[in-house]
Structures are given as C-alpha cells and as structure tokens.
Structure P
Amino acid sequence: MRIDAHHHFWRYNPEEYDWIDESMSVIRRDFLPEHLKTEIESAGIGGVISVQARQSLTETAALIDFARQYDFIKAAVGWVPLTLPDVANDLERLANEPKLRGVRHVLQGEPDELYILRDDFNAGVRALKQFNLVYDILIFERHLPQTITFVDGHPSQVFVLDHIAKPRIKEAAFEPWNRNIRELAKRGNVFCKVSGMVTEAEWSNWSREHLKRYFDTVLEAFGPKRLMFGSDWPVCLVACGYKHWVKTVEYFAEQLSADEQQQLFGETAIKAYNLKTKSVR
C-alpha cells in the first residue's frame, strides 16, 4: 500500500481559514473525505494520514471521526493544548483512539520565534511519549536552529518534520537551509515529509528541476528509511494537482531501488506513526 502521510480536511469558512487569501481562491471551498478518495484512487494511493489545520480539540475529534468512518484514513495527527498544565488529561482521553497517532501545533504561525523552546510547550511534548504519540514539527526554515535544540531535549520522542522545513524555494535560496536540515537529520528520532514544496516555489512557474536539489538533499540527509511522501492536499492545489505532485515525487524517486521507493511511499510512514499492519492491509 502507498500512503499519503500529509493532507487536510476542512469545511471552509472565511473566519476560521483567514490565511486562505485571494491568491488561494481555488481552495476556498470544502475538502472532505469523499473528495480526497477520488484523488487518491486516480493516483494509486491506498491510504492517508489526516493532519490538523485548525488548533482546536473540535477538529481533532472530527479527524478521528472521519478515520472511524473511512477505511482509507489510516491515522490522524490532531491538536491538543500542549502548553496547558493539565494537557495530560486530554492526551489520556484521546489515547483510547487507535487512529490518533500524533499531535501538531502550528509553530510557524507563532509570533514568538522561540515558542518551540518555551518551558510549558516542552512540558506538553514530554507528555506525548507515555501515550506513544508522534509530534509533527511545522516550521519555516528560519526556525531550524531552535528546532535542533528542541529535538535534543527530547531524545526518545519520535518527531516528523513537515514540508522539509519549508525552504525558500521561490527565492532559490539553499543556505542556511541545507546546512541546518543536514544537522537536524543527524538525530535518528526525526523523520521528514516530502511535502509542501510546490507551495514554497513560484506557484505558476515551478518545475521539477527547481525542486530536485531540495529533494536530493533530504534524501541524502535522512535516507529513504526516514523519508515519507505527503501531498499537502488541498493546499497543494494552489500550485499543482494531486496526481501531478505524486508523479513529481515518483520522478524524484526513480534513482531509488524498488525497496527504497516502497519506504518513501509507505513503509516509512507505517514505521514512524506505528500504524498497525492490519490497518494498512
């Protein structure tokens, strides 16, 4: 089975999704499981991992509910209030949900550039381990130095880096992203998603060649055993269609062996999120 390790659902309204501006009008509508099912079937993807797009327990519950209803949704990465002292209560309640496999906070949206190093936030992250939950790291490349410090404070926690840390592809900037991403990759408890790249490029004027050196860098740094495919659907639609992105990553992966391609397109996600074999049949 091939797995898309990163996508979102939403029922669109302009208040809750105010980050979707006029330039992103193509995604100003509902995106629900029935819509995604059509996309993955056309692209040969068998399962997905749903990731939070709003910071609310209500959305976390909705993602879990979708995962119960639709077999192709193999896991969910939700949100919990990690900075609250009683967050363990929420985690204990949610830990009974077998398809909740991870937690994420929108760190890239925090005004405090050092939010990831806050004591209360780190206390919440330390609570994840006892519930066997992954933490998804959503940052811009400028946050990589403090992210390395953060990860070093949690050596037994499994982390998944979203969108290869959003390098400044539109500007054709390579450093210091290249240096910092390689340093982060030295931590064996960090996995990385090949996702979100087209939306960091020039939406209407990107090419495989623009993106390939960024892919090659994370491939060399993390290796296929810690690299996983993600679409970032429906956000990717501002720059390319679902199947187009699948084909693009397939092109990048032509240099890999068959076994390594299986890791990139499924086995790494299964390992990182501890998906049960029977749930990804």
Structure Q
Amino acid sequence: MKKITPAKAGIYTILTFWALTTLYPFVWVILNSFRERGLIRKDSFSIPLPDRGLTMDNYAKAMDRFDFGNAYLNSLIVSIAVTIAVILIAGFAAYGLVRFHFSLRGLCYSLIMAGMMFPVFSTIIPVFRMEAAWGIASSGNRWLSLVAVILPQIAGNLCFAIIVLMGFIESVPIELEESAYMDGCNVFQVYFHIIMPAAKSSFATVAIFSFLWSYNDLFTQNFFLRVPREKTITLLLNEISSQAGVDYGLMAASVVLIVVPVLIVYIMLQKHIIKGLTAGAVKG
C-alpha cells in the first residue's frame, strides 16, 4: 500500500472540496426539479420523498409549455453539422501544415494562432452583414437561418481544432505514410486510412469540444435565430428563465432536461478528451 504524504493529502483535500463545490449546484437543481413549487424556498436542501413534496409536475409542466423536441432537433442539426465540418476542414488543414512545405506555411500557421485571440463579439456584426447580403441571415427561412449559425460556429472552432490535430499528426511516424505511398496509395487514401485511425483520439476530442461549444453557444444563436421555430435548446432555456419568473420548480426541471443529457455524454466520453489532449504532447 502506497504511503500518502502530507503534500498528497493536502492536494486530495483541495480536489475533494473543489469537486463537492462543483457538483453541488447540479445535485441541488436535480433535487428541486422533483420538489413541489411551494416547498423549494422553505426546504430546498432535503431529499424529496413521497411524503415530503416529491412530484413530477414540474417536468409535465415544462414539456407542456415549451417545445423541447423542436429545440433539440435544431440544436442537433447545428451541432452535428458544425462537428462534421470542423473535423473535415481542420483535419485536412492540420495534415497539410504538418506534412507539406510551401512558401506561405509560416504565414498560415501564424494566422491560425492569431485567430484564437479574437473573440466572437468582435466579428459578429460584419459576419451578420455579410450573411444578410448573401440572403441567409434574417431570411425567415428556418434552414437558411440554421446555416447562418453553422457557418460562424465552424469558423470559431477551426483554429483550436487545427492546433490540437497538428500536435498529434506531427507525432505519427512518417514511415507509415511513406510505406503507403510505396504501395500505390494517394494522399487521400493515406489521410483516411492511416492518419485518421492513428489520430482517432485527437479527432474524438475535437468532435466532442466542437459539439459542446456549438450546443452551448447562446450568443451566436441568439443573434441569428429570432423566429420560435428556429430556436435551439440554449435559446429555449434563456426563454424559460425570462418567462418562468419565480417558478423555480419549472426552471429546475427545464435545466435538468437541457443540461443533464449533455453532462452524461461528457462524462461517458471524458477519457477520449483527456487522451486526445495529451496525445502527441511527448514525442519519441
């Protein structure tokens, strides 16, 4: 049995305290989503039981008042489209920057690094005007409006995705690619059959982060999606928080319906995130 030093004990204590303070708000919201509205202010810390205010009315009210199905569909359309596009574009860009040498390679890399320094707030107005000129922003068409959100979200995720994928592709032995070229493979076959399988952890990391960032992006979606049938799940939560007022039971149930599914997916895939972020960090 390994001996725990005072330093490790202190670190574990701090991490345990941090974990409890992080998890407590989620537990509190889940508990109060099953509690009667009138009891939340009086007793919001106890576990709801059948004889102590346990109810499913908050969930029934949330599902009845708000269109979660349509909002989930819009969010999935946007997030999946962004994720697929980011994986394809960032993968090709990262592979090209790592394996091919051309005169503007340094400039391209510098622009990618610089792109991570500009917040979305600084570019949203010119992006909106450009997409309005194209006829896809504020068009009144649901699908065009979703495309208007997808395009800036793709651009916003690309720089991070390229940097992550470059770090791993650099660690893939080039001898594997040379052998494939000698066997008659072209550059696309090498990329899809060697690079992508070898870098699947990093691609998984990029996919997860792109999906979650797109799913949770309230600012861009609030800027482009104005019609009720276009609303995503984050916009719906924003609407609920403004309409529910002091109905804390309804708000808690809505938060659980929106946040917990994503939290479960994140917990299930966290090993891919950690592995993908650390892969390629150490060469040799």
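Laboratory data are not the source of any read-out in this text; all were calculated from the coordinates shown. Quantities reported herein were computed from a predicted structural model and do not represent experimental measurements. Cβ atoms are built from the backbone, for glycine too; each structure is taken alone.
Observations on the model:
- Among P, Q, structure where helix-only ellipticity at 222 nm (-39500 (n - 2.57) for each DSSP H run of 4 or more, over all residues; to 500) as derived comes to -23000: Q
- Given 4.2 for distance in nm of label points 7 Å out along Cα→Cβ at positions 144 and 200, calculated: source structure among P, Q: Q
- Entry that produces 2.0 once distance in nm of label points 7 Å out along Cα→Cβ at positions 72 and 216 is calculated, selected from P, Q: Q
- Answer label among P, Q for the case where distance in nm of label points 7 Å out along Cα→Cβ at positions 8 and 80, calculated from the coordinates, equals 2.3: P
- Structures P, Q, by distance in nm of label points 7 Å out along Cα→Cβ at positions 192 and 208: label with the highest value: Q
- Label whose coordinates, when relative contact order in percent (Cα under 8 Å, 6 or more apart) is calculated, return 30 (choices P, Q): Q
- Mean projected area of the Cα convex hull in nm² from the coordinates reads 13.5; which among P, Q: P
- Distance in nm of label points 7 Å out along Cα→Cβ at positions 120 and 224 from the coordinates reads 0.9; which among P, Q: Q
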